[in-house]
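What follows is a set of structures for review.
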Structure I
Amino acid sequence: MKINVFDIGGTFVKYGVWESNALHAVSEFPTNGPEGAERLMNRVRKAAAALGPADALGICTRGQVNCTSGEIIYDPPHVIAGYTGTNLKEAFSCFGVPVAVENDVNCMAFAEAQACPVPENGDLICLTYGTCIGGAIVRGGQVYHGANWSAGEFGMMYTGGQYYENVASVSALVTRMRKVDCALSNGRKIAAAMERPDVAPHIAAWADAVAEGLASLIHIFDPAAVVIGGGFIEDARILALIRSHMQQRIAPGFHAPLLPARHGNKAGLIGAALLAQQRFEAAPEA
């Protein structure tokens, strides 16, 4: 089975072919969001045609997504002009194959759930820490969408009177660190300086804010595992610090291993492929 897969992000569109349980021919091109959704769709269709015929298409995308209809319910208009209201299933119906559409973090969570199977009665909670905080829930082996296709928006939890992502995202840490040293302008530079005495306390305070949200989610869901991802989190020292702070906040009787995301920046493509394969196999024969 061959599935052509796409990951539509705010900066780049990644794409490739899923075949024999592996990704092939992975490439990317700039999203160029200000040019508008229709021009973007034309470029994605062109890339899909270049990949050749497929049995299905899997599309991982930013934004709030109605997975049944394929419509982008909402995406901030400054990222991809006119993207809200775009119907991705209709946009790619010209290929005459099933099209699976899913939110990017949900795709990542689904891919992680296959790599780290959880008990049937257990949830897998996934969060990504970057400019914002994305989240997803896998329940009974399937992504849980909620009543309005918005379940898992953990970045919008309130903590201390403000959104969780306003204090626990990597961009929040960068804002804080640039006041200490203007050269600390991204997560990589902060991680490289984390042993500095003027930097370490700020990273510890940020890790505690991250851990506060994670502990709350563990107390609410009692999940089988929590997976966290994002470039900054890939540093084993950062993950260990968050894990240490989280364990201090979890009440007795709760246990959920905190695991790093395994698939990195290919997780969206892999999740989209697996979802497309699942839905293709479940579709009734014509």
Structure II
Amino acid sequence: MTFTQVGVVGCGLMGSGIAEVCARAGFPVVVREVSGEILQQGLARIDRSMARAVERGKLSADDRDAARARIRGTTDLSDLRSSDLVLEAIVENMDAKKQLFAELDRLCPPDTVFASNTSSLSITEMASVTRRPERFLGLHFFNPVPVMKPVEMVRGLRTSEETLARGRAFCERLGKTVVACKDYPGFIVNLLLVPYLLDAVRALEMGVASKEDIDTAVQLGLNHPMGPLTLLDFVGIDTTYYIAEAMFQELKDSRYAAPPLMRKMVLAGHHGRKTGKGFYEYPRP
């Protein structure tokens, strides 16, 4: 059975992208944020993203207008009651996610499917605070959502086959490529990516080479589109730090222990592109 309306909780970088691709695929979308100001910022991000798609010939102006008309913003969580799929894209914090899903579980009908966009946290643990663990799965999109093709579809210990089939069909309607994995810290991409990124920070911290030379060596030597420190700035140094910390707490593997330099940068507010300063400096957003 297909979904008919999608609810998205969070209208930040990931939530706004998810709302956009759902609307462009024909789904009515209700996106919720905690305040009107943050919501307007997220909706403006969607408008800019679709304007760029029109400029590049990826989207017609008529399709842009139709997609935008399918998106409704709200600050009231109860407005998601009519959605038969609710996607969570809030801060990467287990306690915050569990609190949200417990509240959604009280608000939404029993047959509503819940999904988390988490990039590293346990789907089984989130589902444990609901009465619908068989209708709970992970759908991890990648930034920028309108451009990046993969979605990691994560099966919790109690996720049903029907829920997985519906999740796959939904993602394929969005034009995404589904990669399926079990509920393991970091799933596929971050399990492999995070140690690489942390090692690049350690190399800089130890004075092995300058940030520019580390990035250039990897970019040209491994034929990557960007070096690891540039990638960290793009993803968000704080985001990667919290993912690494969560994986370290779960696995107790030193490969996932964030180096001191990274923690200091997070504390200083040097989070990368989104704050104007990370390993490099950028125009203020």
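Summary of values
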item: When distance in nm of label points 7 Å out along Cα→Cβ at positions 87 and 135 is computed for each of I, II, the largest belongs to; result: I
item: Computed -14500 for helix-only ellipticity at 222 nm (-39500 (n - 2.57) for each DSSP H run of 4 or more, over all residues; to 500) - originating structure among I, II; result: II
item: Which of I, II leads on mean count of other Cβ atoms within 10 Å over residues 15-22, largest value; result: II
item: Relative contact order in percent (Cα under 8 Å, 6 or more apart) - structure with the largest value, from I, II; result: I
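Laboratory data are not the source of any read-out in this text; all were calculated from the coordinates shown. Bear in mind the structure is a predicted one, so any value in this text is a computation, not a measurement. Cβ atoms are built from the backbone, for glycine too; each structure is taken alone.
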